[in-house]
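Where a number appears in this text, it was derived from the coordinates with a stated rule and is not lab data. Every value quoted in this text rests on a predicted model; they were computed, and no experiment measured them. Cβ atoms are built from the backbone, for glycine too; each structure is taken alone.
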Structure 1
Amino acid sequence: MTQRGRILLLSFYFPPDLGAGSFRTQALVEALMKRLPPGHTLEVITTAPNRYARYASPAPTFETAYDGSLTVRRIELPSHRSGILDQSRAFLAYAWHVSRLTRGQHYDLVIATSSRLMTAVLGRYVAGRASAQLYLDIRDIFVENLPFLLPKGARWLGIQFFGALERWAVGLAAKVNLVSPGFEPYFKSRYPDQQFTWHTNGVDPLFAESATEATAEQSSTLQASDPSEVTRESRRLRVLYAGNIGMCQGIDRILPALAKRLEDRADFVLIGDGGRREALEAALKAEMVTNVEIRSPVAREQLNEEYREADVLFLHLNDMFCFSRVIPSKLFEYAATGKPIWAGVRAFPAKFCNQHIENVSVFEPCDSEAAMGAFDSLELAARSREQFIERFRRDRIMGRMADDVLKLLGSTTKQAMVTS
């Protein structure tokens with residue numbers, strides 16, 4: 001008799017690796033395991049930590065939990081950096097191992113969480129081969145990013161090729177979750193018959209639980225009878241950016257000019273790594289900037305301490321149309337701290353900031369004049385954002401998403417009972 005109730009989850013990133021995809025997948029796995037019916041199993045196939053070359057965290061290649069109901073397999077990848085060719089080779093290695101490990105296996109449901117489309121395509125392939133239902137969690141619109149990733153002569157062909165892959169994966173999925181409501185116009189117009197949900201990123205419990213304490217501590221540090229005099233004139237400010245330093249963020253296009261203009265008022269600390277780090281370091285050197293420190297990525301527990309030390313949290317997305325639809329995952333983390341947020345975003349993410357987050361000042365990406373105006377408009381004091389935290393707690397969001405996933409598993413079981 002064929003075993004029922006087998007779920008496969010594919011994610012290129014998983015803890016202890018860093019990044020939004022890793023933390024999101026972990027929260028989904030935890031939510032699924034709390035709700036998984038007796039006798040059902042969940043298998044996760046992911047990679048060994050590989051997101052940042054300067055962050056190494058050992059992890060077992062195979063582990064089990066929940067009395068064997070959960071298994072996690074981590075695939076070792078060839079060494080790579082952030083270039084598109086390196087990333088392509090790394091994904092091909094992952095895809096080959098996934099294909100080998102799932103060959104001949106039965107699954108009732110395949111879940112794929114994907115930012116660069118190809119994990120979604122891989123999920124579609126595995127689900128089709130196993131005659132399983134497919135649940136996709138889409139975290140970015142990869143096809144819209146292609147004009148900025150491919151050489152000019154390859155763009156048309158690349159868009160046609162990856163557009164066809166997107167139609168194959170998304171069009172045939174049982175249900176598709178979109179991580180940002182800003183994605184709706186793109187996907188609804190192309191897939192009018194598809195079922196979409198919108199379970200966003202959220203605030204991890206680690207940051208939610210420390211928010212009240214951090215806000216109280218921050219208030220005692222920053223608030224005074226004349227806050228502007230104390231924070232803007234009497235001492236240097238500490239501006240923190242934590243995250244990827246890649247083309248999507250465009251930090252190398254904005255930070256050198258900002259740091260130079262604020263060299264008498266603020267120090268910048270960057271915690272992260274990525275494909276544009278060397279370009280950023282070169283730009284800082286060319287501008288003779290001395291008030292920027294770049295550190296390697298750290299674990300979230302340590303990052304939480306860095307947030308406590310900061311006066312302002314900085315965020316920036318590059319000047320590209322494709323970023324007009326997203327909600328940067330870092331926003332949820334930043335907002336939980338209660339610290340002032342200085343964000344270079346436009347369109348939907350700017351609207352999200354202004355609608356949901358207190359004491360955030362947005363500016364047009366890559367515009368240093370607009371950035372300085374936004375900086376000067378910030379209130380340099382703590383703000384409680386308890387309403388935001390309650391609305392966007394990641395464990396609650398992933399709980400609702402897990403419920404959606406398991407509804408598909410329930411329909412699969414009913415179909416099996418009818419046909420048996």
Structure 2
Amino acid sequence: MIHIPKGTKDVLPAEAYKWHFVEGTARRIAALYGLKEIRTPTFEHTELFLRGVGDTTDIVNKEMYTFLDKGERSITLKPEGTAGVVRAFIENGLAGGALPLKMYYLTPVFRYERPQAGRLREHHQFGVEIFGGKGPETDAEVILLARDYIAALGVEGVELKLNSIGCKHCRPKFNEALRDYLRPRLPEMCPTCNARFEKNPLRILDCKEEACSKINEGAPRSVDFLCDECREHFEKLCAILDGCGVRYTVEPRLVRGLDYYSKTVFEFVSTAIGSQGTVLGGGRYDTLIENLGGPAVPAVGFGSGIERMLLVLENTGRGIPAAPALSAYVAGLDEAGRAAAFALVAALRARGVSADFDHADRSVKAQFKYAGKMGARCVVVIGSNELAEGRYTVKNMADSSAASVPAAECAAYIAANFA
């Protein structure tokens with residue numbers, strides 16, 4: 001027997017409705033904010049992620065699924081969504097259209113890492129990207145969209161954490177102060193943090209090792225090193241959020257795991273899935289488009305794992321709406337009854353009413369049992385007696401009542417009472 005690869009998961013028919021709920025909510029909230037969907041390939045040239053995501057990130061160093069195709073080109077399954085969207089934006093000349101360009105996506109992403117709660121080697125993301133909005137209002141809009149998405153799912157107990165990590169003008173001063181603080185403490189820190197020390201000390205603040213986290217508690221704060229522009233941007237963002245009644249905590253140690261972020265970074269964190277509690281995270285990345293060969297267009301966005309959100313819903317006891325029930329199951333008792341059942345099912349489906357019939361030549365008892373498992377609201381019985389009388393028996397599965405309905409009116413009756 002061939003088994004599923006480690007770090008992947010089947011979404012079975014009995015569970016798919018939960019995904020529909022989360023994905024449908026994402027699409028609905030995105031539409032409220034005027035976002036349109038973008039779909040990019042599952043794999044890209046490896047160079048895109050080396051230049052876009054950053055060579056100091058765990059994603060690039062440890063987690064990418066990279067291979068040579070038959071043309072000896074280095075190809076990578078996308079480990080995150082933003083870089084591909086930026087590539088599409090540049091390649092298709094979208095900067096020449098109306099800006100800001102507001103987009104969202106629902107996509108699989110691939111990372112070779114230790115599978116954990118809500119994070120698999122193949123997992124799925126709801127992502128939002130807004131290209132062309134420079135001011136803090138755009139940051140606030142993305143954060144409000146994220147908040148509304150989480151609220152629409154019914155997730156409670158989620159905290160918004162917010163920080164500014166500055167820009168290319170003020171971050172070097174912060175990086176130097178951070179190095180000065182960390183240098184004498186490096187012997188106590190993990191090998192990964194030591195490797196990051198020269199290339200990108202900011203990433204050290206993201207380390208989850210206990211010893212490193214404890215040292216980081218006393219590290220300098222990025223907000224104390226902001227230039228005038230970054231400080232004004234962050235203060236205005238906080239004022240906008242305050243005005244909208246959005247509760248948040250300024251978290252000076254918050255950085256994101258990708259190198260392209262600048263200025264605003266944020267996370268929505270839940271305690272329902274343990275220490276790895278981020279259910280949605282994002283921020284601003286004003287230089288990424290230019291760094292990948294496009295025009296200087298500012299950008300801000302977020303990503304949220306679908307599996308992780310489903311886990312939060314499960315652990316908090318939030319009831320996902322039940323899967324839509326089958327309106328009618330039509331039971332044919334003999335060959336003529338099955339032919340009539342097929343015709344009635346076709347008529348019901350033409351009216352937009354969900355319906356099914358027996359595909360396995362079962363007994364009437366077995367058909368009722370199957371209909372019950374399918375959650376059918378009613379069962380229509382068609383046998384020789386029903387065909388002779390021209391009336392079908394419609395049984396209400398909720399209260400076991402039955403009605404005799406003229407065959408010609410049966411589709412309309414079911415549509416009015418069980419759809």
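The value 3.9 for distance in nm of label points 7 Å out along Cα→Cβ at positions 105 and 305 was derived from one model only; which of 1, 2 is it? Label of the source structure: 1. For the read-out helix-only ellipticity at 222 nm (-39500 (n - 2.57) for each DSSP H run of 4 or more, over all residues; to 500), a value of -14000 was computed from one structure; give its label from 1, 2. Source structure for this number: 1. Each of 1, 2 could give Rg and Dmax of the Cα atoms in Å, but the derived value 22.2, 77 comes from 1. A value of 4.7 for distance in nm of label points 7 Å out along Cα→Cβ at positions 97 and 329, calculated from one of 1, 2, originates in structure 2.
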